[in-house]
1. Which structure, out of I, II, was FRET efficiency 1/(1 + (r/R0)^6) of positions 130 and 234 (r between Cβ atoms, R0 = 30 Å, to 0.05) calculated from, if the result is 0.90?
2. Taking relative contact order in percent (Cα under 8 Å, 6 or more apart) from the coordinates of each of I, II, which one would give 27?
3. For distance in nm of label points 7 Å out along Cα→Cβ at positions 306 and 322, which of I, II scores largest?
4. Between I, II, which one scores greatest on distance in nm of label points 7 Å out along Cα→Cβ at positions 210 and 250?
5. If percent of Cα pairs over 28 Å apart is calculated from each of I, II, which structure is the one that comes out at 53?
6. Taking mean count of other Cβ atoms within 10 Å over residues 82-89 as the quantity of interest, name the structure among I, II where it is greatest.
7. Comparing I, II, where is distance in nm of label points 7 Å out along Cα→Cβ at positions 42 and 290 highest?
Structure I
Amino acid sequence: MKVHNAPLATLLLCAAAMALVGGRPLAGAAPQQANAPLDQRVAEMVKSRILAQGVPSVSVAVMRDGKVLMEDAWGRADVDKNLEASSATVYPIGSVSKEFTAALVLKLVDRGRVSLTDPVGKYLQGLTPEFSGVTIEQLLNHTSGVPRDVRNPETRFESMSSDMLVQIAARAKLATTPGTAYAYSNTGYMLLGALVEKVAGKPYGVALHDDIAAPLGLTTLTRCGDPKPGVAIGYMLSDGKLAPPPGIHHSQLLGAGGVCTTAADLVKWRHALHGGRVLSANSYAAMTTPRGPAVAGNYGFGLYARPAPWGDMAIVGGGQALSGHTAELHWYPGQSLAVALLYNAAPRVPGVADLVPRIVLGVPLAAPKQ
């Protein structure tokens, strides 16, 4: 299903499933260990499906109807120092950062500071003519033709300003004609982070604090910086063995993947976003509705809108960080349910992204991926 852009028959099937759900546990679902508390069922899954693969630590938070059902953590946030993870452990959230960048841009739209149809060259100087004509909307939904990544691996540990990142992007060539195809682009969101700084007149991290973190009381939501206490150390995982991640200086991530926070603050964020506390109705609809070529990727602005395996609708953010972390953030509108799953290893552990919502909703767990 492609939300709001699917064929009528698909939408009717989705509506029927939502009606059966009625905002409560799915009809006919078989709960796992139904008599056990939720946190116990989630803990058993985390230990058997994720930690057992060699992942050092996992943090989970679940919020429904605005109430926290659970927030917990397991394992070690720092293997070398043998530091245990807790619900207060902070993780880089990789590409989940993009939904915050999209929200910051849409706040500027709501204030009349920018328009979705504006060319990015109106705000960022030094781009080539073909780059400067790319619109803000095309950057937001990955239909800009801007290459996926233009950063140089040899300089990945260098601190760079947003102006420097724009100059790097300006040297690249567009992969496709803007507005004609969906192709995921970290570079596009790097440019959007620079746009936020230019229009707002403040660093990305300050804009994130002033416009999102402070108003919503998200005390751990920040732009990632130098390593500090409370942040989980990231690792690359292969055949159960841990290795250092490739790494990158946090300044180079900008709007594409440079946000850090806890699982608990992520589910609070999603309830605020989907509850109308962040954006105007028009901007929220644009953010969560794939349109044009982005329908092919089920991508709105910073978010995927696609069906859950059991027929419900899901609005999903997820991604891996070059720092060796993985983040999954799911929202189920019919259930008013937000679920965050964070762990300090990459690449993703196959088949675990939707296991926590399955447990909450009483849907049978999928078989482990081999």
Structure II
Amino acid sequence: MKQKSLPPQYERVAPLLVYTDCRHYEGSKPCDFHKRDARLCADCQDYDPVTSRILIVKLAALGDVLRTTSILPALKRKHPASEITWVTTTAAAPLLKGNLLVDRILLVEQNYLEFIQNERFSVGICLDAESLSATILSLATCDDRFGFVTDRWGRVQPVDERAGEWWRMGLNDDLKRGNRRTYQQIVYEMCGLPLPTEKPQLVIDGPSACCGRQFLESHGMLGKKKVIGVNTGGGGRWQKKKWTFDGYVGFINLLRNRHPEIGIILLGGPLEVEFNRRIMATVECGIADAGCDNSLMDFSSLIDSLDILLTSDSLAMHIGVALRKSTIVLVGPTSPWELDVYGNGAIVHSNMECLGCYRLTCEQEVTCMNTITPEGVLSHVERYL
């Protein structure tokens, strides 16, 4: 039987070459370029060989995952032909999806150890002195490690002195309070990356991309001079991380009276349902409630629709910074010195000696949060009106 001849593009290469080191190599299916125009590896001008592989282990919290994306541009400059794998949680994965500097996301709730234990990485990074994250890095085969691993007893250990300083701060509140470097500066130094630091990165795509604008349109805010979001969320770990009820109400009324041309949106998470309901029942009219049950990406899209964001030290703050919004941050029990709004906003805090105490609760009548006044906060916001 006469053998059927191959199309001309296949006859050029025999046997067929497959560049498995290419960034676009799929393994189980043709790459996008072959599907587009039937090109072969030998003739592909988009061949992009990977010469180094980087593993990042960063699981939680959501805000920490997002602000850690600030290391990605510096890593790519140092390792330009690298492929980056990021191990995280299902909850945090949307914060990384769509980021062109992250090649692969592995989830701890799914099969990930099979990949970690089989593969070899040029660089491994774990920035949390936390046992699960550090153990994952310990299991991975890496030429160089940065951050934290665990020993044979399962105890977290810093890889070197650059991580040792951050490790000691996590164990000693006085050292933590005395720190004057931002989180980004610290992790850049831990990873051996040159300063200055870069902003976090966040990509909003899919159905959520239009969520914020649709909300503004439905609440008649597209014609407003500026739109400010007031986020009351601050997580559940530090009870005094959030500003006070009277503070939020006083600020909203003050802003509404002095700047009636400004649109105001109230934001929060599942823990703020009752708190925000009380605010809406107390403040004067002219404020839109965005609800407390938005998905992570819808919440991000709402922030993306703003001109200014007022928030506590929380996930919302890191989203605002990543999306280049003017971000005013109210800080008390956590360190104001570790935060960075990159010149577009303000870190607002009291001058109490106990500032940055990292205590979970506080029984004092006069606190670092109730001494922040609506007038003082408005003075910072007005710089961006």
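Read-outs: derived from the displayed coordinates by stated rules, not from any lab. As the structure is a computational prediction, the values presented were derived from the model and not from experiment. Cβ atoms are built from the backbone, for glycine too; each structure is taken alone.
1. Numbers: I: 0.25; II: 0.90.
Going through each structure in turn, the value belongs to II.
2. Values: I: 27; II: 14.
Label of the source structure: I.
3. Working: I: 2.5; II: 1.5.
Ranking I, II on distance in nm of label points 7 Å out along Cα→Cβ at positions 306 and 322, first place is I.
4. Values: I: 2.0; II: 4.3.
Max of distance in nm of label points 7 Å out along Cα→Cβ at positions 210 and 250: II.
5. Details: I: 43; II: 53.
The read-out was computed on structure II.
6. Working: I: 15.9; II: 21.5.
Once mean count of other Cβ atoms within 10 Å over residues 82-89 is tallied for I, II, the winner is II.
7. Values: I: 2.8; II: 5.5.
Top value of distance in nm of label points 7 Å out along Cα→Cβ at positions 42 and 290, among I, II, belongs to structure II.
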